[in-house]
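Asker: Below you'll find a set of structures to go through.
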Structure P
């Protein structure tokens, strides 16, 4: 008998839904909130709005924003110190994947102790976490619904993947108005991240009928709306559809996990301070080419979800259209750079490849990959 699990938080979706944040926090039993965000979200005014709604519900707040776009273990440790000194009993994140991952990592250490490497890998959290509400400000990470937290280990210069059902927030509030304040470059990078989540979760060895529904919808929405969202940041229909693409992709990869693209990007992003979505853009097409022979039917489905006409094509030719369409999308949104363009050189490949082999995301890649396979993909990405 095939048995699968699907975990998800309560989800509130729609324009203006940030107004629900105070009532949501009250329902999960918190009284003083540790609000994690970053400088860009604060400047956009969303933190002030969130604090207004929280205070209207009678809740005290403590704001923590000392973090970077690829959040680091030292930043988390400072957040833990601040959280423990604040007397807070609940955590809210308003922002993209970085504030959300930091919020989750703070929750782990504040309740379980130790250091972040103690929890690297799958299901190593034993004690309950503080209640969490997440309101994303980007359409990419999907962290608001996922059981992932990704943090840079500054000593090893790699991104740690922490995976546990304990990390699924209690409530996700997805308000498309928040994503409208992203600039075009960030909209492209975060949108490509969501798109990559959809593709990798659809071909994952851990995919199920429930994750397939969400993965294909994410691929369809992103391929039809990402160009528009990048070209016109005022296009609310495209922004709303990309917010839904990110959400559905998050539900898919949280339960199906990911693959070699993310196993590789985690290493690059830990070494070079590059936006995760841009790194995905450099690597995804080459990983797709590597994986295609393992599941051509799935790649044909991806091509069709992207609107490609595969009528009359052989299975392999139809599958290859998915790679062609992905490359076209990446070029159209201005992310068609090689890893060499962002400063990666051949000398780093042995270390990056060895570290990628230890990443939990590689376990569910549809085609087994050796360290030399990963190294060869890295070389192609240069």
Structure Q
């Protein structure tokens, strides 16, 4: 991947190229930003730039053997590490490692250009009700690979996606090599949650914050790539708040109106308003059958819909980021979200989200959640 394939982020790309020109490349970089900003593609493009023997004018050549290998994510001196778990029904007792799932990783990266998030990866990995992790065994494998001389290029590089999924033992194993870096060995961490990393790890990396994309950049992309009508592209580019993945989800929703999370939200709110407890328990039972990542994504969507409904109630329509059927429902629902219940509603949803993230039993979490929401909506 070359820098020119990255959407926007020109100041960051110029900074990275300049650091190479000045021979001031940190041995451990931490790229921080939501998946839709391009943090992962930037890390991959930077690895290609570093190992390109013919780089010039702030860009890798794109045609040398090193660049061609990087474009297929098969460079022998660039190692990819990411959260994994054993797919459902595999029956394997072998400890899961990133290398076991490289084919799926490459396929997803090449299909999306590197713009994908954790739930998309878990879907490709086919793990249900499981969360990926980076184990101490994986850390041992990384150290083993780095103990060899580079095969072809100047640098040995590890691109570690979502280091927040490392367990404590894995993080501590890598900490030593980061504290005492080996010559020509680089770590490129890509994280969405730096607050979840060890403070000792954070303090030994150079942080590069990837900003949200500009609306005009996203609009141009949607028009060129998805052939989105110009007026619609500009609307979506403002609604997505600088996140390319969110923009693509909005476009997909417009083209495919069925939205399971929206339907679940609508049903929860209607049943809560009507105080239909038995049907609320049926709703909770349905939600409990979803995968854990689906449950987390659902609750995050619920919080967003509540927040934007409240914006409509407050008369601040210009910062209510709603689109299509979401806007149609929330415009009618907005009067039921006000100063008396908004904080309690969001707090209840955040509590459920935290419980799901901590592997709580969904058949205990969601009945209590649904009945609690019903009481708060009933305060109107």
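Asker: For log10 I(q)/I(0) by the Debye sum over Cα atoms at q = 0.10, 0.12 Å⁻¹, for residues 72-231 alone, the calculated result is -0.38, -0.55, so let me know which of P, Q that is. Don't skip to the end; give the middle numbers.
Answerer: Details: P: -0.38, -0.55; Q: -0.44, -0.62.
Attributed to the structure labelled P.
Asker: Right, here's the next one. Computing FRET efficiency 1/(1 + (r/R0)^6) of positions 304 and 352 (r between Cβ atoms, R0 = 25 Å, to 0.05) gives 0.15 for which of P, Q?
Answerer: P
Asker: Now a separate question. Quick check: 18.5 is what I get for mean count of other Cβ atoms within 10 Å over residues 16-23, calculated from one of P, Q. Which structure matches? Mind dumping the intermediate values first?
Answerer: On the way: P: 18.5; Q: 13.6.
Going through each structure in turn, the value belongs to P.
Asker: Can you say which of P, Q returns 0.99 when Rg/Rh (Cα atoms, Kirkwood Rh), for residues 120-167 alone is computed? Don't jump to the answer; show the numbers that get you there.
Answerer: Values: P: 0.99; Q: 1.08.
Answer for the origin of the read-out: P.
Asker: I have 14.3, 43 for Rg and Dmax of the Cα atoms in Å, for residues 136-279 alone, calculated from one of the structures P, Q. Which structure is it?
Answerer: Values: P: 14.3, 43; Q: 22.6, 68.
The correct label is P.
Asker: Determine which structure produced the value 5, 26, 35, 24, 8, 1, 0 for P(r) over Cα pairs in 10 Å bins from 0, in percent, calculated from the coordinates; the candidates are P, Q. Walk me through the intermediate numbers first.
Answerer: On the way: P: 5, 26, 35, 24, 8, 1, 0; Q: 5, 21, 29, 24, 15, 6, 1.
The structure behind it is P.
Laboratory data are not the source of any read-out in this text; all were calculated from the coordinates shown. What you are looking at is a predicted structure, and each value in this text was computed from that prediction instead of being measured. Cβ atoms are built from the backbone, for glycine too; each structure is taken alone.
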